[in-house]
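Read through the structures below before going on.
Every read-out reported here was derived from the displayed coordinates using simple, explicitly stated rules and does not represent laboratory data. None of these values were measured; they are calculated from a predicted model. Cβ atoms are built from the backbone, for glycine too; each structure is taken alone.
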Structure 1
C-alpha cells in the first residue's frame with residue numbers, strides 16, 4: 001500500500017513514498033479481566049492484509065480523537081446487548097447481558113468515526129451499535145417483532161460458530177452483493193437484538209427468510225457495512241468464504257489512509273462557500289455547528305485547508321438606494337469574516353495570496369480568503385473596487401441571478417445583455433488591481449465578452465457542465481474550451497440543481513461533471529467550488545467534513561497525486577497568482 005509522507009516539500013509537489021499496512025481499529029469486548037477480543041477478528045484482518053489495533057472501551061473524547069488519528073478503519077466487534085436506556089427505551093423481558101462499559105464508548109466512537117468518513121464494518125452487536133449511533137432503531141427481542149404468519153428462523157444457534165446455520169438474501173446491486181459477488185449467502189447467527197430501521201444514513205443490504213435485517217450499508221456512497229452474523233469465526237477452521245468482507249474493509253482502509261495522507265501533505269482549497277450568510281444566526285465557527293456546512297471542526301474532519309468565503313449580495317434594483325444597501329452589506333460581511341477569523345487566531349488566518357495559504361498550512365492552521373459574489377456591491381462606483389481590493393478580496397463574481405450595471409446574468413436576462421461599457425471598465429480595473437474575474441452566474445454573451453476584455457485568465461468559481469445538466473447557469477463545452485484557451489479554470493460545484501435535472505444528486509454526479517470537464521479541457525483547467533452554505537452539498541459530499549470522500553473517489557478512479565494537486569486548488573491558484581502578479585496592487 002503506497003502512502004505519501006508528510007513534509008513542507010510535499011505541499012509544493014514532492015512525492016516521497018512509504019509503505020505500510022492499513023491499521024484497522026477493533027473495539028474490544030469487556031470480560032472478567034478487562035478488555036478482551038476473540039481471535040477471529042484480528043486473524044481475519046491480518047489475513048486480509050491489515051494491521052489490527054484493539055481499542056479498549058473508553059468514552060474519553062480526547063482519547064477517542066487521538067485513536068481515530070491513528071487508525072484507517074473501524075471494526076465494531078460483537079458482544080452483549082445494548083442498554084435500551086441508550087435508545088430511550090425501557091428493557092423488555094428477554095433482554096440479555098448488558099455491558100455498560102462498551103455502550104457509551106462505542107456509540108461516541110462510531111459517531112466520531114462517521115464524521116471523519118472512516119470505513120466502518122459492524123459485526124453482530126457492531127451492526128446494532130452502528131445503527132443506533134447513526135439514528136436508526138433496534139428490536140430488543142426479534143421474537144416480539146415477527147408477524148404471526150412468518151416462519152421464524154432460529155437466530156441463536158446451538159452450533160459451533162465456525163459453521164453456517166442459515167442463509168441470507170442480499171439486495172441486488174448493493175455494495176454487499178458486489179463484495180461477495182452473489183445475492184445468497186450461508187452465514188452463522190447468534191443474536192436476539194436486531195436492526196429495526198436503518199435510519200437516514202443506512203439502508204437494508206440483506207435479510208433472513210423471516211424478514212429480520214441481517215445487513216445494512218451506507219446509502220450515501222460511504223464505506224460502511226454492518227452484518228448481523230459473525231464472519232470472523234469462519235477463518236478459524238480454514239473457511240475463507242467470509243474473507244471478501246475483510247479484504248473490502250482493508251482495501252477501503254488503505255484508500256482512506258492514502259486520501260488522508262494526501263490531504264496532510266498537499267494544500268486543498270474550496271473556491272466558493274457562502275457561510276457568511278449565516279453570521280446573523282450567531283454561528284460558532286470554532287465548534288461543530290450543525291447550522292453551517294463549513295466550520296473549523298468540519299474542515300479538520302474533511303481535510304480542507306482553505307476556503308474562499310464570499311460576501312453574497314442578492315440582486316436588487318439598480319438604483320442609488322439599492323447600490324447603497326448592497327455596498328453596506330458587502331462591507332459588513334467582509335468585516336465579519338475578518339472578525340470571525342481574528343477571534344480564533346490560533347486556529348485560522350486570513351489569506352490574500354497563494355503564498356499565504358502555503359505558509360498557513362505549514363503552520364498547522366486553516367485559511368480563509370474573501371470574495372464578493374455579485375458586482376452589484378460596487379454599484380456604478382468603480383472606486384469601490386479599490387476599497388474591496390484593499391479589504392483583501394481575491395475575486396468578484398460579476399453578477400448573480402439578474403442583470404446589473406456590469407453585465408447580463410444567465411438568469412432573468414431575456415434581452416441577452418452582455419458586458420456593458422461600465423462592465424468593461426470594471427474588468428480592466430480588476431485586472432489592474434489583481435482581482436480575479438469570476439464568471440459564474442454570467443450569461444453566455446457576458447461570458448464571451450468578459451474573456452475578450454480581460455487581459456488575464458478568468459475563473460468560474462462554482463459552475464458545472466451544461467452537457468450533463470441543462471441549466472442556464474452551467475457551462476457549455478464551447479465555453480469550457482474558450483475558458484481553457486485563455487488559461488482559465490472552471491470549478492465544479494455541488495449544487496443539486498446544477499448536477500442533475502431530476503432527483504437527488506450525489507458524489508457520483510459531481511465526479512461525472514468533473515470527469516466531463518477533464519475530457520473537454522484537460523485536468524489543468526478544473527477544480528472544486530462547493531457552494532456550501534449557499535444550498536450546495538449533495539449525498540456523500542454534504543459538508544466540509546465529507547470532502548475527503550472526493551479525494552477517495554478520485555484515487556479510486558486512478559487519478560494521480562499530481563492530478564489531485566491541480567484539482568484541489570493548484571489550477572485555481574495558478575490563475576490567482578497570475579492575476580495578482582500582473583496587478584499593480586501586488
Structure 2
C-alpha cells in the first residue's frame with residue numbers, strides 16, 4: 001500500500017481530521033471529508049479536499065444511514081473515522097452508529113478502516129499496553145465505554161486499525177489553560193498526552209502502511225506528572241499555581257497509569273513530540289487566540305502575555321507590542337510565535353495577527369490557500385486593519401508599540417503617522433528589515449501594460465513554489481493615493497521614537513532601503529551582521545530557541561522599548 005495514491009474518506013474533518021485530510025492531499029491522495037459546518041465547505045475546497053456536508057443525526061440509524069455514508073464516500077478505498085462518541089447519545093446508540101460505519105465500509109469494499117479511540121479504555125495503575133484494555137473503563141469525556149465501541153469492529157471483513165489517542169494537546173488545547181485558573185485537579189497523576197502533530201502523523205502512518213491492523217496506542221513516550229510539567233511551565237512564565245514544590249517529594253499516585261506506545265514505534269512510527277517538557281518550551285508562554293471585528297471581516301490574532309489570557313488584567317494599563325507581518329507572510333510563519341514570547345513579559349504583551357487578505361484561513365493557518373482573496377489585497381487594506389488593531393488595544397487602556405517586518409514595516413510607518421494625525425499616537429515604532437518604497441515594487445512598462453490587459457501579475461513564492469497573482473486593482477489602488485503611501489514621508493512626520501534594524505546580508509530587501517528610511521527620519525540603523533531577511537529564522541520553525549541574529553535583534557528591540 002505504501003507509495004500508491006488512494007482515495008481516502010475522512011468521516012469528521014475536525015481538529016484531527018482537517019489537518020489529516022490536508023496532509024494526505026499534499027501527499028497526492030484524493031480526499032473526501034465530511035463536516036457538519038457549512039462555513040468549512042469553501043476553505044476545504046480551497047485546500048484541495050472534496051467536502052461533504054453531512055450529519056449522521058440527519059439519517060435514520062441502520063440501512064438509511066449506512067447507505068448515505070456509502071454515497072458520501074463514493075469510491076474511497078481507505079476510510080478513517082475521527083468522530084468521537086456523541087455525549088447526547090447513550091451507549092447503545094453510539095454502538096449503533098459504529099455498526100453503521102462498519103456496514104457501510106464493508107459494503108463499499110474498503111481496504112482499510114481506521115477508527116480513533118482513546119486511552120480511557122485502560123484502568124488506572126501501572127504501565128498499560130494494548131491488551132490491558134477493560135470493558136469497565138469509562139471515558140471521562142463522553143461517559144461511554146470506548147472498548148465496547150471498539151469491539152463493534154471485531155468481526156470486520158476488512159482491515160481495521162484502532163488508534164487509542166491520549167489527551168490531545170496543541171496550541172489551542174494547551175493542558176495548562178484551564179489549570180492556570182484553578183490548578184491541576186490531580187497534580188501527582190502521570191500525563192498520557194498526544195500532540196496534534198503526532199495524532200495526524202499516526203493516522204496517516206497506519207492508514208497507508210502494509211499489513212497493519214489491530215489496536216495501537218498513540219501517546220507521547222514521556223509521562224511526567226502534571227506537577228512536574230507545571231514546574232517547567234512556571235519557568236516559561238505561566239502562573240505559579242501550576243507548580244507546588246511541596247508535592248515534588250511525595251510518592252506518586254499509585255492509581256496513576258502510563259500508556260505505552262512501543263507497539264506503534266516498533267511498526268516504524270517516530271514521535272515528533274518525544275518530551276512534554278520540550279513540547280511546552282516549543283509552545284512557549286501563555287497564548288490566546290483572538291478575533292477583532294473589522295467591517296465585514298474578522299482579524300484573527302494571537303496574544304502573548306499571561307495577565308490578559310487569564311482574565312485578570314483586562315482593564316489594567318499595560319504595553320502591547322503589535323506585530324505586522326510582511327509580504328506573502330502570516331502570523332504563524334516560522335518563529336514569529338517564539339519571537340513574540342520573547343518580547344512579552346510581566347509588563348508587556350505581544351499581539352501578532354493575520355491581515356484579512358493575506359490568504360490564510362484559520363483552519364489552515366500556515367499556508368496561503370485563499371489565493372483569490374490574496375489577489376485583491378491592497379496597501380490601504382493593510383494600513384486600515386493595522387490601525388483598527390492599534391485602536392482596539394488603545395481603547396482598552398494599553399499603550400501600543402508597533403513592530404513591522406519587511407512590507408509590514410512600511411505599513412506600520414504609514415499607519416503610525418495616520419494614527420498620530422487623528423489623535424491616536426503610538427508609543428514607538430520598530431522596523432525590522434523594512435521596505436522603504438512601495439512604488440518601486442511595481443513593474444515598469446511594458447510589463448505594466450501587460451498586467452493591465454491581463455489583470456494578472458504572477459508572483460512565485462520561492463519557499464513553496466506556489467504561484468500567486470495580483471489583480472491590476474492593486475496598482476490602481478496605490479495610484480489613487482500614492483502621496484499618502486510614501487514610507488519615507490510617513491517616518492518624517494512621526495513624533496514617536498523609531499527603531500530601524502536590518503541585516504547586512506539581506507537579499508530580499510537591500511540594505512540601502514534601511515539607509516533611506518534612516519536619512520528620512522534622522523534615525524540610526526542597527527546593523528545585524530548576518531541573518532538574512534528573517535534574521536536567521538525560517539518556515540517551518542520547530543525549535544523553542546532562536547538563532548543568534550534574532551536574539552540580538554530582540555534584545556536591542558526590548559532595550560529600545562524600555563528607553
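If distance in nm of label points 7 Å out along Cα→Cβ at positions 214 and 486 is computed to be 6.1, which of 1, 2 is the source? Value 6.1 for distance in nm of label points 7 Å out along Cα→Cβ at positions 214 and 486 corresponds to 1 out of 1, 2.
When you work out mean count of other Cβ atoms within 10 Å over residues 126-133 for each of the structures 1, 2, which one comes out largest? Largest value of mean count of other Cβ atoms within 10 Å over residues 126-133: 1. Comparing FRET efficiency 1/(1 + (r/R0)^6) of positions 230 and 318 (r between Cβ atoms, R0 = 41 Å, to 0.05) across structures 1, 2, the highest value is found for 2. Assign the value 12.6, calculated as Kirkwood radius over Cα pairs in Å, for residues 294-357 alone, to the correct structure from 1, 2. Among 1, 2, the structure yielding 12.6 for Kirkwood radius over Cα pairs in Å, for residues 294-357 alone is 2.
Can you say which of 1, 2 returns 26.1, 78 when Rg and Dmax of the Cα atoms in Å is computed? This figure was derived from 2.
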